[in-house]
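Undergrad: Take a look at the structures listed below.
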Structure P
Amino acid sequence: MSVTVRVPAKVNVQLGVGGLRADGFHDLANVFFAVALGDEVTATAGGPGTGVTLSCTGPDAEAVPLDDSNLAARAARLLATHHGLAAPDVHLHIAKAIPVAGGMAGGSADGAAALVACDALWGLGTPTEVLLELAAELGSDVPFALVGGVALGRGRGEILEPLPVAGSYHWVFAVADGGLSTPAVFRECDRLREEAGTGSADTEVRTPDADPALLAALADGDAVALAAALTNDLQAAALSLRPALAATLRAGTEAGAIGALVSGSGPTCAFLAKDAESAEAVAAALRASGSCRAAHATYGPVPGAAVAGGA
């Protein structure tokens, strides 16, 4: 028996980053937006004593860890422990489409998908609020991958408030060679703030909040207004660590994108287009520019992790 779950990638249409807290984290005002580019995780019952095993196919599959550090494996074990089950015997196959270490929460998405897939495979019927609590234990971005749509994430990003959104938006994602470490990008953000003389501690940096103009644009279905409101407080740090991303952002904008930013901690760059035709044109121009490894046109918002099929 097997269960397949499809789970979306995310782009942060606003990523406001507060100062460094004593616990090493930063308070965030993180407006998550789920897009149709996504992974699939298939959970299959394993033989007795096989434990949790993993496999992966798709772009950058070789960069996906197939050990206990993988969030999908951790999710399966966490769900089993919560329900008092013996060590689970399950095989998790990840079909990757979300860029690895690309700032689109691919690993977190796989963790969320594994929770949903194993819950269905094992017939547990875990309430959504409990799955969200388990997801938050796994990582800050995992809860959003469960719910999808558009939501404001506070705290470390795990405290979610669904946001009203009208219409559909067309996106292009330019994939860079290699990844960027999220902790390294946050450290660089702190360093740049210190260098600028503003300080980097939470006592020195204003606690971020959602931008009213961005929230209004989403509620109105106004792509042009949303494009004007896109912000990412980690973008300067990502560009500092990977200066070549500036050429990618420029290429997408010159090709007709109405908005552009680094997605999350990068290095994937996100471009908002006025319509589906424009998105395809921007993607083609980015591929031809030589400034990125691949470019994908997609749309959103879309729902979170959901069962796609079983056997």
Structure Q
Amino acid sequence: MSILIYAESAEGKFKKVAFELASYAKKVAGDLGTTVTAVTVNAGNISELSKYGVDKVLKVNSDKLSGFNAKAYADVVKQAAEKENVKLVLLSSTTDSLYMAPLVAVALKAGYASNVVGLPVSTSPFQVKRNAFSNKAFNITEIATEVKVLGLAKNSYGVYENASSLTEEDFNPSLNDADFSVKVESTEKTTGKVTIADADIVVSGGRGLKGPENWGMLEEMASVLGAATACSKPVSDLGWRPHSEHVGQTGKPVATNLYIAVGISGAIQHIAGINSSKVKLVINSDADAPFFKVADYGVVGDAFEIVPKLTEKLKAFKAQNS
């Protein structure tokens, strides 16, 4: 059972999820005695993928694909899968991949399992473990189709170097003009910051911060930690922070290694969207805030006192270990 991954990139640079997907695929390929092929779109340094076990890369370069288009990208992955005669296609759980995964599955007449959180439980029959009920439970899903599509949950496997000898091949799939009938007029991109999608750590703020003018202390902490900043839905609704930073079930779901919630009470929709994070630290002046019930660590107190002191401690620790 050969394996194909779609290695996501942005502005020519691979996203962290591409390396996690490659690491996962390499392990599965080793268990199955097969190889890993990646398909890339307008990516730059292809050789980076060899560090994580990719054996072959199908390079797609096209100006028509400079902006993400779910139908067109799904068709590229479908044609790559057919070209390589693969039986297992792996995608990540970014917004783009979640959008295109069902289209890929339909095109390949494949069974699709999303939110996969571990290596296959069994390969005969083929079974995988998945998050369910807003990350409150797991289920074991069996895929019986000849071709299978998996969507790997972010930060569920990790990134592991496993160098391979890489071959590269230019790939020119046929592009259907009808797929480009919807045009993207403009996009908003955050530059110079760690993005929520790639972050191992997220520092998130809520209405307890009282106003947008107080976000500087969270940004400073995030800078020390190499983290992304985020916010709750009420904060983005009030216009204190951009909607691109809204995390939760109705915003961007996150599955970070560390999630720091400052001044967020913990509405069920917010918790559902961040519950896959491995460690949750909550700072809130309200000892009865619902967030404390799911927190791994909780600090009851004034965020305006705690956050600056914590940031100074982190700076000192970083200086001692640099």
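Each value in this text was obtained by applying a stated rule to the coordinates, not by laboratory testing. For clarity, every value in this text was computed on a predicted model and none was experimentally measured. Cβ atoms are built from the backbone, for glycine too; each structure is taken alone.
Undergrad: Quick check on the output: 18.6 is mean count of other Cβ atoms within 10 Å over residues 25-32, derived from one of P, Q. Which one produced it?
TA: Values: P: 23.5; Q: 18.6.
That value comes from structure Q.
Undergrad: Follow-up question, since we're still on this one. Match the computed value 0.40 of FRET efficiency 1/(1 + (r/R0)^6) of positions 145 and 169 (r between Cβ atoms, R0 = 25 Å, to 0.05) to one of the structures P, Q, and report its label.
TA: Derived from the structure labelled Q.
Undergrad: Another one. If percent of Cα pairs over 13 Å apart, for residues 137-176 alone computes to 60, which of P, Q did it come from?
TA: P
Undergrad: I have -8500 for helix-only ellipticity at 222 nm (-39500 (n - 2.57) for each DSSP H run of 4 or more, over all residues; to 500), calculated from one of the structures P, Q. Which structure is it? List each step's numbers first, then the result.
TA: Numbers: P: -10500; Q: -8500.
It was calculated from structure Q.
Undergrad: Related question: Comparing relative contact order in percent (Cα under 8 Å, 6 or more apart) across P, Q, which structure shows the greatest value?
TA: Numbers: P: 27; Q: 14.
By relative contact order in percent (Cα under 8 Å, 6 or more apart), the leading structure of P, Q is P.
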